[in-house]
1. Given that FRET efficiency 1/(1 + (r/R0)^6) of positions 5 and 53 (r between Cβ atoms, R0 = 25 Å, to 0.05), derived from a single structure, equals 0.15, which label among 1, 2, 3 identifies that structure?
2. Tell me which of 1, 2, 3 gives 13.0, 39 when you compute Rg and Dmax of the Cα atoms in Å, for residues 45-84 alone.
3. Assuming 20, 18, 13 is semi-axes √(5λ) of the Cα gyration tensor in Å as calculated from a single structure, say which of 1, 2, 3 it is.
4. Determine which structure produced the value -11000 for helix-only ellipticity at 222 nm (-39500 (n - 2.57) for each DSSP H run of 4 or more, over all residues; to 500), calculated from the coordinates; the candidates are 1, 2, 3.
Structure 1
Amino acid sequence: MDILTGIILVVHMVGWAIVLGGTLTSLRPPRIAKGVTHGAVTALVAGLLLVGLAEMGDGDVDHVKIAVKLVVSLVITFLAFYGARREERVTTGLVGGIAGLTVLNIAVAVLWR
């Protein structure tokens, strides 16, 4: 079970890396790179799988932390899909917001103990 958790964790982190890298490289001109939406969905699904695996195990799960990360992940995914569907409305603020929320999500994961 530890190997499966490790593999899903790697997929989760790669998904967020795709989102962050894709937004930082697309700030000028502002656009949503195609990989950003795929990375956001990948990270969201992998995160849900990680929580499911943690609930099945005997460890404690911080439900408040998971709720905060889930809300931030859903907002990132929504903004990525919104920007991908309406390319004419993509601004530097939207792309920067996705990047900032991604960093926030990573910070919550690492710093919240």
Structure 2
Amino acid sequence: MAAVIDAGYHLHKEIGPGLLESVYEAVLAARLERLGLKVIRQMPVHIKIDDMDFANAYRVDLFVNDWLVVELKALENLSGIHIRQTQTYVKLLNQPMGLVLNFGSEMYRHGVRRVYSSG
């Protein structure tokens, strides 16, 4: 996880806020892969509720090393819904934790949130 946070920090420092989320996603994924990490971009999340299957109901921005859910944002401020969205992905994928990285905030550290499954 530290490598992901650090790579995000350097990307934010070099480019700063103002680009589309998809640009940060592509560049961060490439940098993480160069570090030797396994990265899946836009990984589908399937859910089943009341015997109904929803294939590709959601997509996780980055899934790193088969355990870390990483959601990227490019917003001035994060809100609770962004954290809850990532908590849901973590829970649906049965993973220990996730990260929200917001490249839109002026200070990178204000846009980094560790997220744990809500139950």
Structure 3
Amino acid sequence: MFLIVVKYLIPKGYRGLTAFPFVLVKFRKDKENKIFINHERIHLRQQMELLVIPFFVWYFIEYLFRLIQYKNTNLAYRNISFEREAYTNEKDLSYLKQRSFYKFWKYL
């Protein structure tokens, strides 16, 4: 994992973005935030499981589906299966040690 601070590449309203093998963060202080970094590491694992490009295709398609479903951009984002898994487990710093493959399926 390569952790890089890039304030201007992160979309407004977000603090980070993960694109294997990089974790891009908007604020330097987030490099020390264990919960935030764990959230992003969960995304790294998801991306590795789906071989990166399919992850982003699925993520975009699911976002569009959720946007139609909820008619709200924040609710759509929060209900993407990858985000639901990451937000649910971000505080469990040992989650990735015991996480089974394709665990995000549980959050569909």
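Coordinate-derived values only; no laboratory data. Values in this document were obtained by computation on a predicted structure and should not be read as measured data. Cβ atoms are built from the backbone, for glycine too; each structure is taken alone.
1. For FRET efficiency 1/(1 + (r/R0)^6) of positions 5 and 53 (r between Cβ atoms, R0 = 25 Å, to 0.05), the value 0.15 is produced by structure 2.
2. 2
3. Of the structures listed, the value fits 3.
4. The value was obtained from structure 2.
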